[in-house]
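Derivation of every value follows stated rules applied to the coordinates shown; laboratory data play no part. Note that the structure is predicted; figures quoted are calculated from it, not measured. Cβ atoms are built from the backbone, for glycine too; each structure is taken alone.
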Structure P
């Protein structure tokens, strides 16, 4: 498997050599500044709260609930050579939070129904994963939990956010676009799917 951005000249070279595209993935960035209008983010959060949900940053006491959400959704993550989601165990989640990863969640009463995690990579905060229980999807919870995380980190001085995923995950792509994330050129995953002419494999 070879992963190359679609604007890389190697794409045509690989295709000439007999490689074929077997998957697509995407990355996106959200860049804000001190004068950015945050009304849209506040509105996303307000709308979800008006429907009876609560949203807040999570602590280590909430990690068992995060693990439960991830376990329920483990088979829903698209898997490819470029986008692999490792099921975070409770131990792994504890390691993440101690390493500085921060989590926000959406609750209905006492039940965690959506979660997102962000880790700091230099000047930017990158989404590690966003997960919504199946029965609560399509209600804007994914966008809302990301919006509240962006608002919190913006208030602490963060101005650059990034995310990404498999092209087949249309819901994730759509949610990030509504929050203003700007897509980079798509990444292509190439595989040699047939034997090139003139080459023997013994």
Structure Q
């Protein structure tokens, strides 16, 4: 039985029926974490959009992680923040969000960036993209041996991200991904069925 867990990333549009969809996805779980990722909205609006989603996650003990913005994470009392390479420093996030916050860092396909993030005190590192993805522009391509290398040397959990589906995720689970970060594979169809499909592959890997 693999220890790998699902880490859901929101679509860019979380309005309308999305809170209901999130509840359905989490109830099909287990899901370890949910990342709130919206672009081009101000912090006030983002906080308002986050509120119902945060409540849904809290009720199910799913970690609520804010993408990119340390200030938004602090404002809404999120469980943590996920930092891209240009989104600020781990030390700053730790100082502002506290000792218990979950701080993750995007490390692309770079061993160097991952080691730096670990030394800076990140709670997890994210590698990717492992597969072509429609969610964002793919500049970096990671391979499963990166996960194997990380697991052999470091205690900090690693997240695999980028174009991951139930059909292609087994090698990442086997290679040692602690979390599979998924978005399109869940939200582009039946979210509950997708979560269950991921869980079946994880359990079998």
Structure R
């Protein structure tokens, strides 16, 4: 699958460069090895392939199963290691495969907000991300995508050639909290999950919300 993945990655990268004038800032911060969760904001269908194709290491990510109904998009998603999950998130198989991938020293791209923002603004999140970090003992790379909502937001039927940028932040290490979780009570564990989730979200939205100057 690696050659096909590389082909899809470079095809997506070329499309983003030419059609959306995409810019990646800080991609070198993403470690090339080890367990990693890449967590980003979510305003567009463009977010998963954009985040995944701009870094060097192969990654997995969750995608709504409805996206796999379209032949061209289906092949691109499968080629980029997408894992289909149902719209309501009821299917546990996708999450299990994702956790297995992370536990095998892979990286997983996901979106704490769960679904695309209807207006481009920040959405509330649950503590699932914090739980995933603890269970997989992963580091986290916060990512913020800028311009994707204007290019292909919920109300846009066909992608517009608007500029998009993706910022990769400093890697977050939650080793102390993960170790603390090993002996925590149920109540304390929930608080740890919440703390990790909150810190990740703050890291994401502390990244620039504008395009870099040319």
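So here's what we get for this one:
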read-out	value
Structure from which 22 was derived, relative contact order in percent (Cα under 8 Å, 6 or more apart), options P, Q, R	Q
Test item: mean count of other Cβ atoms within 10 Å over residues 67-74 calculated as 11.9, pick one of P, Q, R	R
